[in-house]
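Novice: The following blocks contain the structures, represented as structure tokens.
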Structure P
């Protein structure tokens, strides 16, 4: 495919998304009908689409409209590319720009320039202060690829060498002693022996740092209450401390966890909701709760545009319910670790304050937020509060 044909494909996919199709569904549908597209073509089109979704508001302003054609026009202008060199009207290329399209477009302003909904930008400023604008702009960029070294099997220099043997270049990431940034060969990771044999796992560096900050002891009984796919479960298990139990209200989310744990050589017990009371009490319970995902919208940019005030309120209610359900499972003197991949106060500080203020049984020990930072070594935004059960 020519560069112009890739842009046209992205336009068509964006129009499908605007019509209501899920992003992955739209990409898959296009790929199935584009047998001529090679792997590099598919990757380039995917990058176009995700760049457009991350920057949808500002690119629409620059392009003078909100359909796929205008957004891609805005993306080219944002990148300093003369759109006329690609909108040529040649076979498989976008139609030539009209005079109206050539004259359309304006500089985005306010929340539009931050690529956030109007109602959400004040919440970002309230939570992040002077870091709000850099964080919002970082969410427009593609996230770096980070790996967690399974230190139960290999050290970080050894993992770097093992990856290098397979043409994957990685360097140490400063956020965590287990973290690597992949600088070349990102698309080879899932086929690499180092990945297949559990030496490394894909995980954001700040998420790794959060997992390392959860208090554990050698004899701890540990519950990952909202385990999901099990990324933090495996990161906890790799520390070699305590006995790890994984649970999720939707057990199907954990369907790959046993195989991943076996690959990593980490014993993890899977528990259903009805089994937890019999396994309690736990010395540490991690609640990595469902949230807006505002700290990781680079990876799932649809969430930025799907979030509404009503949905945020509903998520906060769910988070409160999870805390109430998990709290009785913690042993006296034990730890409840509350985590989100959000930077919003409503889901973090305010949620924890409400829980602690509801009764005398809990105290806040520590609280930390990992900011959204840009670039390949940038990190997603996370929050962790460590609560101690007093009685």
Structure Q
């Protein structure tokens, strides 16, 4: 029994688990500050409940052998697509915070509003990993690759119909990383880049006016600072005013007086920059670095294709969220509705991210067959 306990302590990645918990606490603290001027305290409450549920999910998933998920890859895939179809039929553009976001991306069931695309991210990573594993020996054959791409294209296409271009880009990115991790030849990525460049004019004319305005603001930060460029302008003022150590928690002028739109969700990094300064931002990036190091370590040490590709997809999904969110906040990327993992308000988003960590811990724990 003592030897078994030692094996459990040795194989469980406490560094990853503790890092994620610290990120969640950090996010809860910043949401508390961002919503301090609001009359409704529901934001902190919802985030706290989601964090507790996420911890329970992590423990539960770690105890389960991750290979069990692969056995149910097709039901998971079907349910994910049905959820996205339901969004197109019954969906609403009003999110959990009561704001109208333009795209029909939310479902409301029994008074609970959630964004199915967040569930689908996890579901597609699981199902696509198993589908790739089943075809791993012939992945570089054009017909097999086409099957894999069509498998991934169905949910991505349904998300584009909402329309939610930003979320679709996240899907495309982690799918490409998963294919790379599975051993797809580089020439296919070259073909994809060429095809992407050729399709840029079509993509541009398919964008809505507000999406085009975001790109104009990105190219010219001074473009329409009172309307389309207002958000980008205010977050830069907030981050710049934070300097090295910040104005102090609950003391940010742009934050506490409501100059930053969506400060508790998409622009939470601006709150970090203003109130905790450069040091607060570096602390956050350090925690993310540790998280990625542990995830990549698990992926590299996992011998089966299903586990390693799945962790690669999870890592890529989290990475593109972090890059896009922080990048748009500091002016390196166009503004989109991409939240910051473990930091931005959103019960569904936080829970799904913690489920991903639970899956990663399960892969690290069970990769050599150790069970409870």
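Values in this text are rule-based calculations from the coordinates and carry no lab data. For clarity, every value in this text was computed on a predicted model and none was experimentally measured. Cβ atoms are built from the backbone, for glycine too; each structure is taken alone.
Novice: For structures P, Q, calculate mean count of other Cβ atoms within 10 Å over residues 64-71 and state which one comes out highest. Intermediate values should be presented prior to the final figure.
Specialist: Numbers: P: 20.4; Q: 17.5.
Structure P gives the largest value of mean count of other Cβ atoms within 10 Å over residues 64-71 among P, Q.
Novice: Looking at relative contact order in percent (Cα under 8 Å, 6 or more apart), point out which structure of P, Q has the largest value.
Specialist: Structure Q gives the largest value of relative contact order in percent (Cα under 8 Å, 6 or more apart) among P, Q.
Novice: Looking just at distance in nm of label points 7 Å out along Cα→Cβ at positions 48 and 352, which of the labels P, Q belongs to the structure with the highest value?
Specialist: If we compare distance in nm of label points 7 Å out along Cα→Cβ at positions 48 and 352 over P, Q, the biggest value is for P.
Novice: Same structure again: Comparing structures P, Q by mean count of other Cβ atoms within 10 Å over residues 248-255, which one has the largest value? List each step's numbers first, then the result.
Specialist: On the way: P: 14.2; Q: 18.8.
Largest one: structure Q.
Novice: 40, 26, 17 is what came out when semi-axes √(5λ) of the Cα gyration tensor in Å was calculated for one structure; which of P, Q is it?
Specialist: Details: P: 40, 26, 17; Q: 33, 27, 19.
Label of the source structure: P.
Novice: Supply the structure label, taken from P, Q, corresponding to helix-only ellipticity at 222 nm (-39500 (n - 2.57) for each DSSP H run of 4 or more, over all residues; to 500) with the calculated value -11500. Display every interim value, and only then the final one.
Specialist: Values: P: -11500; Q: -23000.
Here the read-out was taken from P.
Novice: Out of P, Q, which one gives 1.08 for Rg/Rh (Cα atoms, Kirkwood Rh), for residues 32-143 alone as computed from the coordinates? Intermediate results must be reported in sequence, preceding the final value.
Specialist: Details: P: 1.04; Q: 1.08.
Clearly, the read-out refers to Q.
Novice: Taking P(r) over Cα pairs in 10 Å bins from 0, in percent, for residues 288-335 alone from the coordinates of each of P, Q, which one would give 27, 41, 23, 9?
Specialist: On the way: P: 23, 40, 24, 13, 1; Q: 27, 41, 23, 9.
Checking each candidate, the match is Q.
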